[in-house]
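Colleague: Alright, structures below, take your time with them.
Derivation of every value follows stated rules applied to the coordinates shown; laboratory data play no part. Computed from a predicted structure; not experimentally measured. Cβ atoms are built from the backbone, for glycine too; each structure is taken alone.
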Structure I
Amino acid sequence: MITVTMTAQTAVRAWLNQPPHWNETGDTLTVTAPPGTDYWRVTHYGFIHDNGPLRYQEQSGNFAAKVRIRGNYHELYHQAGLMIHMDEENWIKAGIEYVNARQNLSAVVTRGFSDWSIVALADNPAFLWLRLQRYNDTVQVSYSLDNEKWAMLRLAFFPPQVPVKIGMLAAAPGKEAFEVTFDHFSIGPLHSPPNED
């Protein structure tokens, strides 16, 4: 179950991999992330998955996207976060991923092949803030526990000057569905390179 509260501008939102069950009332979106959903491309595991539910809007140029995430993580690889998606071979997903019975900061950067970085959190926080900042040919992934002090998780190349889908995603690669809440979602312009926090 995903609940999304939009606090920024009203934008045209659409689905990539629309799930079977969802409801949107006002600025709240509720959806079930079905089992067997994920994003991954080839590396190490040899498979390709592009079927996670992504609620997105189209965006061009430089921008900053931010959201707060709360999830009921309980099965291996349950995940929730933000995704910037150009096509099936070019995308970045970042957020929380559940590995070894704990929440981990996670970033997967895919340019034909996926890579994966995770950092275990000191505890399993009730919520986490996540930010993606796209500036020219880079995307900076940052996180915060309080929406005030931010730390960079990843700085990655991403093709410049191409429109993308940016939004909230959840995935449940195993056998159990996944409930997660997003709120304070916003997207705004970015006029200068982001600080490295």
Structure II
Amino acid sequence: MSLGPIFEAALEAQSVCLAIKLPHCAIGGLAVQRWGEPRFTADADFSVLVQQGAESAAIQGLLKQLSARIEDAEEFAIRTRVVLLKSGDDIGIDVVLAGLPYEARVIERSSLWAMDEAHSLRTCSAEDLVIMKVFAARDKDWADVTSILERQGGNLDLDLIREELKPLLAAKEADHLGQQLEARIQKHIPKPGPRLE
């Protein structure tokens, strides 16, 4: 049974990450399929953990196994830390080269999602998906945050979300995004924990 082209592309990317020993997890729209309200996503987004100085080797390893989506993909990836790839079926695969401590923790907290009896995909946690969506703060990201809060409710570790999000928002000088999250928590999760100051 086919899972559909996006999930097939994700499994292809995951297989490559495993083959070249890159710690990884799916993020973005694929993770929303697991934790929030399933919606259309046009490509597969991954985060892979790369040690400082090992970027070129990781990029070359990915490009040996998957086709590039643009010319000069290696140079673009070194500059932006995003490798633009495509699956055998021409589905876009965006691989973010993660290296920051928070990004490492995202991958450490990731887990396998059994999509059917034969296929499992490693995705970020629901908590980390909320954090990344609040940080991005586009309209569709807030819609995803609401759907995750509604579906996961009291299962979410709100303390973890607040603890990880606070320094990220401070660095972005966007504390108001934390306040917007708290308003949604109050609305969509009964009896939430203490608010962000």
Structure III
Amino acid sequence: MSWNANDETDVVGYNIYRSSNNSTAFQLIAEKINTVVYVDTTAQNDMTYYYKISAVDAEDISYFSEQVVTGDVVFQIPRLIQAENWSIMSGFELEDTTDIGGGTNTSFADTGDWLEYLVFVSQTASYLVEYRLASQNGSEGFTLSIDGDVADTVLVSATGGWQSWDTQITTIKLTKGEHIIRIESLDRDWNLNWIRLSIAPE
């Protein structure tokens, strides 16, 4: 990435901040860079990243720059998709998870909230869909749609806590090619950590 230099004479460098969670939880990844060009060599190919920059002078640090984002990621199916790696979403929040592997999960689901993921399905087949879910008391859950057509409706079972995780499994039909997967909430009070799509055994 590159940016215009700050015109203050006492600027000593630039700090680079990155988030993989759609504009939340930015972390400092480079400090006092003395050029106006930066290459993020730690970025993974299958992730979308968000960046902000601040100028550093002898006394303080500037406000953040405008946010920039890498291009949308198209997930190759079969694979596991972390819930926080959506292309676009509306309404959800994120929180740290105590589930195996750590990271974050979507939370504070409410009716009408939604998540979308761009995917490329490798072959036409029946697929197992595993949803990693948690809910204190259970929920009417959500739908999973493929290109606008509802393919699955998931009633979320009570798991006993917001970080007590269980995997619910169903089967759907997917055709080869690029699609939009949309998860849309029918009810509140459920958390999602990830979904895994794999070819169902015959």
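Colleague: Quick check: 3.9 is what I get for distance in nm of label points 7 Å out along Cα→Cβ at positions 110 and 126, calculated from one of I, II, III. Which structure matches?
Modeller: It was calculated from structure III.
Colleague: For which of the structures I, II, III does the calculation of semi-axes √(5λ) of the Cα gyration tensor in Å return 38, 20, 13?
Modeller: Computing semi-axes √(5λ) of the Cα gyration tensor in Å on every structure in I, II, III gives 38, 20, 13 only for III.
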